[in-house]
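We did not get these values from a lab; they are worked out from the coordinates using the rules stated. Keep in mind it's a predicted model, so treat the numbers as computed, not measured. Cβ atoms are built from the backbone, for glycine too; each structure is taken alone.
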Structure P
Amino acid sequence: MKYILLFGAGKSSTCLIDYLIANAAAENWHITIADIDTATIEAKTGKANCTTAIAIDINDAVAKKTLINKADIVISLMPPALHFLIAQTCVAESKNLLTASYVDEPIKSLEKEIADKGLLFLCEMGLDPGIDHMSAMQLVDGIKEKGGTITSFKSHCGGLVAPENDNNPWHYKISWNPRNVVMAGNAGAIYKVWDEEEEVPYQEIFSECNEIDVAGIGKLAWYPNRDSLSYIFLYKLEEAATFIRTTLRHPAFCRAWCVLVDMEMTDEEDGTYIKDCKTISEWFNAKLYETMVMDTTWENYANVLVAEEYINEVTQMFRWLGLFSDDPLPKNRSSSAAILQQILEDKLLLLPHDRDMVVMVHEIDYTIGENETAVTSSLVVKGEDNLRTAMAKTVGLPLGIAAKLILNGTIQLTGLRIPILKEIYEPVLLELEQHGIAFDETTFEIS
């Protein structure tokens, strides 16, 4: 019997847990799931015989070591900052590790030990990052095998609400970590356009969002996502004049969010400044005062923060969130970011029968000889409800499939990896298609 250990039973775990349970008998698996309390876990496992629920404090080194020591493979769906605590123990106990998060500096610091012990740490194995890498590299490798030279690479991805449940002016509902929604873009972005590096600070990330027309969905806006440049070498696309990875939102969302950023309503360090505010409108007006450096009102100065043609739109969006209301501030008023997060969680809640939607689009231009060609590859996935979401499906299934392929010997790589190699992406994408996660491609000649 093979023992799989999963840390984390949050929003993104539901479909992964379903997959592991569904395959447990055929693969001879037992799945141990560790989280802060067993009730959360058992609600998702249904107390299936092939599962064990364990309550754990991730800082309990002894308990963590005991669990990891018994595992054949470890999967972490904990918050990114906590992966390192698990990774350290996995190295010490010589266990392979899977995560859906970016490879950060603490994880990179373990690279030599991972290699020396012949372990496989497969990171960025979710949606974005994850499916984006695999599907992009399948396209890139296919073009290069035909003798093509890629001149432009753009990759877009976003978690949105399905059109049939899009019933608020933000055109958005939260299907993943709400803190990540609030802090999106705060690291700024860097990418390449026409052989020139473009660096965009946080304050400008949402100010000029470009748009893309997605078949069956309509126009979506995109903003640049973190450090695109670091992936140029990994994708082996040094020849591309343009290389950018982005996040998708509705155009109205970007316009309104730009104002929230301008007003520093995502600030994590302004707790002292807002401590005397009692209502949401007092907090909003305090931030407006801080932004304008004068005692003013939204009605009088909206035109300074918003283009005239969008003032009514943004005002409606803010009113819908309750930013002008005299409702009491959320109990957690440690910062504006914390207040905003609680408001968004309350107002942009994915209701039990709501369906979310994941959209991914790759746009690649390439040349073969004198011919210039463009290919667009698109993925649209909708969730079933607020538990088995498209986000949970597209984050969880790649992890589950990878775990199976590693345990059965199909993937035999070692080292610190992300899924950009054929040995990983070909079998994973093939099985994802069986679960309805498949791309539609359109190719045309560029005149």
Structure Q
Amino acid sequence: MMITIILAVCFIPLWFLSFFTLRNTVKPKKNIIIGVTLPHNAHNENETLVICASFRKWLNIVMIPLLLLMIPPFFMGSMGASMTWLMTWTLLLIIGSMAVFAVHREKLMAVKRANNWYSAASGRTLVDVKAAALPPHKIKDIWFLPPVIVGLIPFVYSLFNPAERDLAYMYGMFAFLTLTFWLFYHLIFFLRLEIVNTNMTLTLALTRVRRYNWGKFWLIASWVNGAFSLLMWAFVENVMAILVIAISYTLILIAVALQTEFAVRIAQQKLTAADSGDQYLDEDDYWLLGLFYHNPNDNHLMVNNRIGMNMSINLAKLAGKLIMAFSALCIAAMPFIGIWLWTEELTPTRLVLSETTLTARHTRDRYVIQLDTIESLELIEALPSMTRTAGTGLTNLSKGNFRVSGYGASRLNIRPLDPPFLVIHSADNIYIINDADSNVTREIYTLLRG
């Protein structure tokens, strides 16, 4: 039950992230409202305001029921069932929010066409050569170095300590992620400036705002990830502490992402509020449904989102199409991942004893233990605390490599809610296994004890 509650807590921020960022699109930024570029005098036209009101109404109609659908996972005892629900919910969240945005964006585009609300620079690319030539203000790389070093400490230690070598893969991922955050920061300097019109001062101000907040997010993320790696290393034997650390890590990153995203949006709104010229950037035709960038004349694979601090890919590029296809496939597959986990959880573990081997099965033969390699054997009724290092850890299924208190690195194939459990010390490994039928586990223990 505790794990399913933690899962639900981690997913809930997705709703707030989607709801408030979408609701914020009705406020004009860089002359853009709900993904449509409009002249300054059209922002408060009745047709515009009616569509904005309809957008807010339908956003509530679609999103509020989705928030209520987050209640059931808090009461699910099965992690597989909870994950299936949450993955399906996430898919509905993505589809529902995008549909509301796309429909109202097209309505506003129709009004724009009917009223000929186009920029004098529509269809042209505005380039500020002077602004582009100015040197960028960057965060010094030295500020990213401490979290990278901190993140490497557990990884390096585990490589040279046989007792923790089984954790090297996990610590390595944390260290790599911290380094990746550092590299992500530099991406933004390869993209175009924040050009709205021919006002170079405005271009520089908007560009600084985006780059500053983009850099701030990745710098904080690097430090948080470095601290997370160190804390996971320090509390690796404490399951509850790890859960608390993981939840805190997730919530901190989401909070920082929200804060930086809205800091950029508020600045864009304020800086462009008084812009009333007719020479402004209008790229609506390149943004399909206001969501997907497709511009064969742009050589960039990655481009800035028009509002906020994020990036999008250029679907006119082959690499962009492949990335989008892969992303769409992953999103569509989310409910099936939950169903697969649920099926895994429901499938019983089995023990099969022959004259020479003991086989632990779950959907297939997981471990085949030669009887002549068994050095000691014990039967336990309760599991000690343990941490998964590589494998599956569900409410009633644990299989793969785990760090188990009192035993160290162990290989598991058990249903934790169906004791007892066999602990086998072989010549090379420690195995903790059981059969879903407790009588079978006890019988095999008796036979092996001879």
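Which structure, out of P, Q, was helix-only ellipticity at 222 nm (-39500 (n - 2.57) for each DSSP H run of 4 or more, over all residues; to 500) derived from, given a value of -11000? Label of the originating structure: P. The greatest value of relative contact order in percent (Cα under 8 Å, 6 or more apart) among structures P, Q is that of P. A value of 52 was computed for percent of Cα pairs over 32 Å apart; which of P, Q is the source structure? Among P, Q, the structure yielding 52 for percent of Cα pairs over 32 Å apart is Q. Calculating distance in nm of label points 7 Å out along Cα→Cβ at positions 4 and 404 for structures P, Q picks out Q as the one with the greatest value. Here distance in nm of label points 7 Å out along Cα→Cβ at positions 76 and 380 has been calculated and equals 2.9, so which of P, Q was it run on? Answer for the origin of the read-out: Q.
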